[in-house]
1. Supply the structure label, taken from P, Q, corresponding to helix-only ellipticity at 222 nm (-39500 (n - 2.57) for each DSSP H run of 4 or more, over all residues; to 500) with the calculated value -13000.
2. With distance in nm of label points 7 Å out along Cα→Cβ at positions 27 and 339 derived from the coordinates and found to be 2.4, which of P, Q does the value describe?
3. For which of P, Q does FRET efficiency 1/(1 + (r/R0)^6) of positions 179 and 243 (r between Cβ atoms, R0 = 41 Å, to 0.05), calculated from the coordinates, equal 1.00?
4. Between P, Q, which one scores greatest on relative contact order in percent (Cα under 8 Å, 6 or more apart)?
5. State the single structure among P, Q that was used to calculate distance in nm of label points 7 Å out along Cα→Cβ at positions 43 and 75, giving 1.4.
6. Which of the displayed structures (P, Q) returns the greatest value of distance in nm of label points 7 Å out along Cα→Cβ at positions 171 and 203 on calculation?
7. For structures P, Q, which has the highest computed value of Kirkwood radius over Cα pairs in Å?
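Taken together, the values in this text are just the output of simple stated rules run on the coordinates, not laboratory data. Remember, it's a predicted structure, so these values are computed and weren't measured experimentally. Cβ atoms are built from the backbone, for glycine too; each structure is taken alone.
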Structure P
Amino acid sequence: MVRVDRLSKRLGDFELRGVSFELATGDYGVLLGPTGCGKTVLLETIAGINRPEGGAVWLDGQDVTRWPPERRGIGFVYQRSMLFPNLSVRDNVAYGLRYHGVARPDRARRVQRVAELVGIGRLLDRGVEGLSGGESQKVALARALAIEPRILLLDEPLAPLDPPTKDALCAEIAALHRQLGTTILHVTHDQDEARVLGGQIGILRDGRLLQFGPKDEVFDRPNSPFVARFVGTENVFRARAERQGAGLRLQLGCGAVLAKGGPEGDVGLCVRPELISIVAPPPSAAVGESAPPDGGGGATCGIAGTVDAISDRGAVVRVEVATGHERFVVLEPKREYAASGLRVGQAVGVSFVPEAVHVFRWEGD
């Protein structure tokens, strides 16, 4: 288990500010955040490369905050593989084992085992100069795993790879995690990467950890406008909420919508674009207004609007609907879009059920 408790670190003008979270043994955690938010600084502070100004790092119940990196039993893979150019693949993988004084027979056995697991057995006797990007990252991964680390830290290891190689290595890392059960903390700015790999997700911004928890909780129930937008919930609006029966009535510029629950008063709400349906013809309300919510189990409301933009996103089509007050983004499966005949300028409605609406306290964006 890794526990980070109110960790703080200042580097120049940047400050990591009171970061706290726990990652259970065997879990795969992913920290998401934009460039410059402190992801690498946090990993390096956990690893002992940076010494914190405040807070503590615990590994398997031991306070390792003042331990040097080599005592912590941590494997680390950076965005650049950082292989030793004068060593063979085999010697690169064995480097940590040699440093820790592992006997030659055991070292050879562990190198062979991890190389086969990672899929680089055929490369062991080669130099590293001619390796592809994907092969280099596999060697770096094998080197980190060979020491049988308490925790494996991955600093955007897939970022420099082309999309097919990235997808393949992402799947291989997921398979390795299932097979080995190694505790992994991985940082990235790619939400798709986080969805594929992460069990626990954290969102960093400007040195602060805004939210940390199970993947479905963070993606489906974000706690702020920034988190909602960063995890791909493009429909984020400010509203006024009041209790209505067992749920909430939320007043938007385009009308009222319903939610199953949440805080009252000045709130934010979000609806994931794949949970919204497009209705044509539109409801019996003027463009920019909503049909009255029924308060029952049907659609929250039918909000009238106009198709403003359409873009092909592969398996789905992204449709933007302007209501005059808010703009809704809808992801339509390509087959449904093809059957609908939607076109820019068409009058439509957007519709979603109360369960699709997540409400949070509005505390700025």
Structure Q
Amino acid sequence: MKNKKYSAFAPGKVYFAGEYAVVSALSSAIIFNTRVGVNTSFEMEEKWRVTSSQHQEGYELIQHLGLVFIPSNLLVQDAINVVQRYAQQHNIPCIWGHLHIESSLDYNTTTKYGLGSSGAVCVSVIKVLTQAYGFELSPLEIYKLAVLSQLEHFPFSSYGDIAVSAFNTWILYHKYDDTWLTQHMHKDLEWLLHHVWPLLQIEPIQEHSFPLSLVFTNASADSQEMVKIMKQHATKAYYTLFIDTTKSNIEPLSKAMDQDCMSNVIKHTKSLSRALDMLQRNTKLNIKTETMEHIASLIEPFDGFIKVSGAGGGDCVWCLYPDVLNQQLGNDVLAQAGYKILDELVFHPKVG
């Protein structure tokens, strides 16, 4: 048992709709899992050792009373420690060993697609350690443990990336009630894992082979900064209008996806895209970049249109087409113009 090696996988994420509204729990978001992600392995040893594909030599760390302190990687530190506390609350002696994290979410060490890594890393670490302890946790319980691990150092997230990494499928996601969780943080982990979190919604969406593609804009985005700036506009009338438009389109959009109805997918996605355009005009925030506009112009002859993915300002953009033939023609033009199509990283082989 000492030499047994455990492994766990958690996918990355890509937002399709509802990006800004979901952060403040004002509306839901639609998030896709990716085929690529984070693989984490764990093997028991006499002391803690944490390595990754970027840090083969290992992170500097301190261990004390079963917990580990990694100043240069608080995300991994907190993911490890929440599982250690969970074990302690079950009167199980703490284990330690070699934790190794491998990510396939980046093109190379210098190019990041914005497919999410923090949520996938957190979830994969928690999955592999709970497995090593012999805990059998549901995706919802993994999600809750991961959120609880991140609250101290990453308090302003929607944690949608954690949800999609834990459930490993397309989801309709609504953030929990922040106030309720804050009021109950003094409870033990077992209580928190088995009580309903008000407002929390994680509903799987059936994956279908829609004529849509994810295109890299050749620029990185700072989503946290974009969301931070957007919060300054939260009391404005145009932001309320944006939220209302998001609310009225997100659930019908998720149903259209479930029912494999591309015409309604296009209808509701266009409404959400126009709402983001309105938000950009009023906030002066560069959500849809010049590069994204260029991509839009290239696919327009094929009846294609774009939808910003995530907070915008860079990373990726969605390209939606009326049918597969136009998708192929549009994507050929994009590839000739030097844009990278990321469909093979996101979508599974033809489904549905």
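1. Derived from Q, not from the others.
2. Source structure for this number: Q.
3. This value belongs to structure Q.
4. Q
5. Structure P accounts for this read-out.
6. P
7. Going through P, Q one by one, Kirkwood radius over Cα pairs in Å is largest in P.
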